[in-house]
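Each reported figure results from applying straightforward, stated rules to the coordinates on display, with no laboratory input. Being a predicted model, the structure only gives us computed values, none of them experimental. Cβ atoms are built from the backbone, for glycine too; each structure is taken alone.
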Structure 1
Amino acid sequence: MTELIPAPRSVVAGSGEVRLTERSRLHAGHGTEGVGRWLRTVLSQATGLPLPEGRTPDDTDGDGIGLRLGRGLGPEEYRLVSDRGGVLVEGGSAAGVFWGAQTLRQLLGPDAFRRAPVRRDGGWAVPHVTVEDGPRFRWRGLMLDVARHFMPKEGVLRYIDLMAAHKLNVLHLHLTDDQGWRLEIQRYPKLTEIGSWRARTKIGHRASPLWDDSPHGGHYTQDDIREIVAYAAERHIGVVPEIDVPGHSQAAIAAYPELGNSDVIDTASLTVWDTWGINPNVLAPTDNTLRFYEGVLEEVLELFPADAGPFSPFVHIGGDECPKEQWRASDTAQKQISNLGLADEDALQSWFIRHFDGWLAARGRRLIGWDEILEGGLAPGAAVSSWRGYSGGIAAARAGHDVVMCPQQQVYLDYRQDAGPDEPVPIAYVRTLEDVYRFEPVPAELTGDEAARVLGTQANVWTEVMEDQGRVDYQTFPRLAALSEVAWSALPDSADRDFADFERRMGAHYRRLDALGVAYRPPTGPLPWQRRPGVLGRPLDGPPPQG
């Protein structure tokens, strides 16, 4: 009963249980109807019980479930009471009720996460308990990189369900990069006709001599995206799209060569990039490029409505790792610097970012980007994803910008989980389950007002070395469970966190992940088929740099 993840604020145990039977009803009060449909679907699948609609929250005869909005609760807070009257979940909003329903599912045991009944005895019980709970952070996210290796729509929907089971509420979808453009843009069809696939793929780190010579590709149609956004919204998850500019753009340039610095290189000869690293082929800083991406973003805004879920007004524009060599060699770029009265190429990138900052703001949306966008200054409404340690987030908060803390040293889940020789495709530093559990998103040096600028945190799943769902699962879990508790629960300071208790609760949670079909990394190390012998990674020794 106390093996809940993420850990709730308060749990008071009773002495009995509510048994769900063929007679049990489920009543969803006004404003909770969507949660009721979801809960009835998943519990009926797992238990085989029909759970017909009750007339009122009390119409349960002591063996049913009631959902309703409650007073005195914050928007995502909930109260779950299981007693002789049945089970009642109250929330400050439908989202709060939904998170309470997720807790109810955990209380029913791991088999409640299956899609069909596996028990013959039909015994389903909720222990008598009172749980009062709510999140620490508003932004509790997962960044999925579907550009490096494409994840089909069904895989994205599956990850939305996995996020919901861990009370995460923001899916940051990395849709474009050098290695692939994954979003249908109707006015620019070549972005997917050409930019969505590559002829071959580097296996492992970019220093590896191995190649997969089969074409790799795929993209989401606009209706696919509408389905993903709607599916997420039903689970009180917002989807934040990322369209990367001005770097990480070779796939777009391969489709439309005029977007590149054609006075420096032969952009018409470029193809979608087949290896990893920081690519020198960046967008030309021209008015034509701005107009092109305005056209892209017009369709993006229609596909990702501002009211579709938490933080839906945000659009991520990347802004990271933009080499300036081509701009230094480009007469066009140099004339643009002169015409705009800019100091240098760094200021030119700032001009590029600030243009879209203003463009999005004029349409009621908010720009968010990686912490490089701080260079040159930002408009007040823009937000920052702090990935190069804490320093970018600290600088952004002190400058009055909202921040999502996702430092690579703590929450990049492509980083290896152990130093052992069997760890598949070992990347960078070791980041264990305990390391993620001890991550503190709010830097100690921030004042109270500055700390309030930290919207929350997210884990980032970069997929250069994750070629399929099994590899994504292995790198993401169980560490995402630790991140979910960091983002949700009111944990003590990092050094004082009870990791032993978290490990104990993970004993039950692994069984939930088994029921959900997650190919997580076992605590004893990779299974034989999870290893990648002979595939080079990029292991780094010593502690990761801070800041």
Structure 2
Amino acid sequence: MQDTGTRKLWLGGAAVAMLTVLMGMALLGLSGWFITATAIAGLVPAVALVFDVFMPSAGIRLLAIGRTGARYAERLLTHDATLAALAALRERLFRAWARPTAARWLLQRPARLLQRLTADVDALDNIYLRLVVPALAALGASAMLGVALGLMRWWIGLLAAAWLLCAGIGIALWQAAASRRAAMQRSLSTESVRARTVDLVAGKAELLMAGRMAAQCEAIAAGDTRAARADAALFRLEAHATTAYGVASALLLCGVLLAMAWLVDRQSIGAAVAAFGVLLALSAMEPFAALRRGATEAGRTLLAVRRLGAVLAQDAADGGKAHAAHVPADGLAVELVEACAVHDAGHSVGPLSLQIRRGERVALIGPSGSGKTTLLSLIAGEMEQGSGHVAALRSSWMTQRTELFRDSVRDNLRLASPRADDQNLWHVLDAAGLGADMRALPQGLDTQLGEGGMGLSGGQARRMALARLLLSPAECWLLDEATEGLDAGVAGDVLERLWSASKGRTLVLATHWRREAAMADRVIWMDAGRIAGQAHRGSHAFEQALAHLRADDASGDATEDAWRETSNNI
């Protein structure tokens, strides 16, 4: 239904645009005829007395009012059609990116994906507003000029329409081809400048430490220079196109003027009709001139179509549906059967076969790079299995990287539950041990956080992430090094609150810390992308695995060595 409505808006907008052009041409032609006929009639008093001034003047008023109304309707319909189409396109893009690996893409290329949702999608409005609509209006103008002049002499109308079409469309095609490279260069350079500037602002400390600040500034300046050169080239081409349209219009006007003079001389038409034909030709080139901007942006539009085409093609192949998680068997929260995952770098993880009961707490342990985070990604649906079967309950994922945004405390928490009221927010803040700190702030829940949670300490930011997790209605909680980087006291308090709040939920945590794994009902150790073994609480293997995990005072290197030795012995 939505596609049908949008299609009707497209057709209606194009029809009204054509009507606007035709009414404008008729208004100018009729006005010229009326002025000329009135002047001629005034030369002969007898004719002036019987000359009807009311019908032509009424027609002029009708065309003037109608053209104004049609122009307003054109703007309304064409822009509504464009905005509706672009909104639907953005929805399809969101759905296409709400798939496994989307979070990793966003972290790796945030500026590029933002470019797709803003500049690339906006560039597509050029197709309808500045190419299709003006082209249809230009065809209507050519047809009207050809018919009007053809009623005087068929070959005059045919030649005028043919010249109008060939010159108008030809200039637009030449401009689009000539400006294609410059338009693409401007778009790519602008995107590069934007991305490098974001990197400069976000990573200024790292750039200074690496001694790359000057090089980054030079790269931004070079990109800006390339964009400026492309802009200058586009301006020159547009000026040439404007000149070409002016010359084509002048030649058409001269040709029609000579033809009208010849017909008047042969007494085939009167002077008033000749004025009508000349003024009609004068206005006929206007809709072709409107193609200039569309032709200038054609290269940018083509680039956007290419870059969005692959995403939309994949979305169409999948039926426009986002990734749907499979539901595990009754009593299970997670179910993997011979599941394999392949990273972009080419190395694979699996096959993995695992069952986790509802309400069970499981710790994933193993050396760095053994596949713990990949297993969590499969469970969360952030990575699609290459083969095998994955089924899991709806999950919330808390990592060692706290994702907070430049917004109020309230809105940062409501990411987990948009309809949560203030009472619920204070409850989870108290449960996370952050309630007293937030109440001490003058604005409370309305306190604005900086980018990345700036304004909070590391422990407070982690507690904020814990509060958001507690607010989540998901039945399965995933934790990836949830207390990494915290001192022992804060980490212990966060874990105690987390374990207390997670009663009745399934917990799966990847960890190198003994303090986290000690609370689990079962430990699963991984090595080289596979499940190497597992042990339940109370068994000797469980205690042996815990003994070689990192204690609060252990270094990372020592723990890795101890773990590898333990993995070989268990």
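Of the structures 1, 2, report the one carrying the highest value of volume of the Cα convex hull per residue in Å³.
Details: 1: 153; 2: 217.
Between 1, 2, the highest calculated value is found for 2.
Match the computed value 2.7 of distance in nm of label points 7 Å out along Cα→Cβ at positions 233 and 361 to one of the structures 1, 2, and report its label. Let's see the in-between values first.
Numbers: 1: 2.7; 2: 6.3.
Comparing all candidates, it corresponds to 1.
Quick check for you: by percent of Cα pairs over 18 Å apart, for residues 185-280 alone, which of 1, 2 is greatest? If you can, show how the numbers build up before the last one.
Values: 1: 58; 2: 67.
Structure 2 comes out on top.
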- From 1, 2, which structure was helix-only ellipticity at 222 nm (-39500 (n - 2.57) for each DSSP H run of 4 or more, over all residues; to 500) = -21000 calculated on? 2
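With FRET efficiency 1/(1 + (r/R0)^6) of positions 153 and 489 (r between Cβ atoms, R0 = 30 Å, to 0.05) computed per structure, which member of 1, 2 shows the largest figure? It would help to have the intermediate numbers written out before the result.
Numbers: 1: 0.40; 2: 0.00.
Looking at the calculated values, the largest one is 1.
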